[in-house]
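Each reported figure results from applying straightforward, stated rules to the coordinates on display, with no laboratory input. It should be emphasised that the depicted structure is a prediction, and the values quoted were computed from it without experimental measurement. Cβ atoms are built from the backbone, for glycine too; each structure is taken alone.
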Structure I
Amino acid sequence: MSRGQIRNATGDAFFAWDGDVLIVNILGKPSAGKDAIGKPKGTQLKVSVTATPKGGKATDHMVRFLAPLFGVAVADIEVVFGQENVNKQLRIRAPKKLPAVFAQPPV
């Protein structure tokens, strides 16, 4: 039985809204010098974290880093796919604030 194609919920952008849920495609960069949100790269937002990519720990660290930037609890961020991969998608339930990169026009 075929899984079929995975639907790109964000279209040509790195993020999209599904009601009050923000869907964000991430290009992760583990073992970075500092935790930081970078610039969009195609349909992904580059996010660097200092954690090493062992057993999904870098993704867990990324979620803990991003939660306060969106004004949500860690439990409000779901990793849809990519727990142990640099390509991942997050669903952020009812963010209370958005980092500046979400207000910039696409390049």
Structure II
Amino acid sequence: MQQITVRQVTEVLKKCNDPELGINIVDLGLIHDIKVDAQNNIKVKLTMTSPMCPVTSVILADAELRLEELPEHGEVSLELEWEPMWTPEMITRNIRATMMGM
């Protein structure tokens, strides 16, 4: 079995966009933690831009489907957490700069 890396998980999650903002969930700063154990079980802790985010289920479903496409993956677990609360400062510097130029 080939070990899945945190980097591979991150790259897969970069393909998941917030449909309202058109920014991937990694660059948007929604990912809090990624863990991959020896059995390739993947655990991702993430947040949304707000607890009332209307596209939470869409983002979670997209992320889960993409992670399950990783070869030899084990269990995929997505855990929503609200601490720390998301703020625009969590967006990567490059994306923030692009948004400011709009």
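Okay, here's what the table says:
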quantity: Read-out Rg/Rh (Cα atoms, Kirkwood Rh), computed value 0.95, structure in I, II; calculated: I
quantity: Source structure (of I, II) for distance in nm of label points 7 Å out along Cα→Cβ at positions 57 and 89, computed value 2.9; calculated: I
quantity: Computed 3.1 for distance in nm of label points 7 Å out along Cα→Cβ at positions 25 and 73 - originating structure among I, II; calculated: I
quantity: Relative contact order in percent (Cα under 8 Å, 6 or more apart) - highest-scoring structure of I, II; calculated: II
quantity: Which of I, II yields -8000 [helix-only ellipticity at 222 nm (-39500 (n - 2.57) for each DSSP H run of 4 or more, over all residues; to 500), calculated]; calculated: II
quantity: Computed 1.3 for distance in nm of label points 7 Å out along Cα→Cβ at positions 41 and 65 - originating structure among I, II; calculated: I
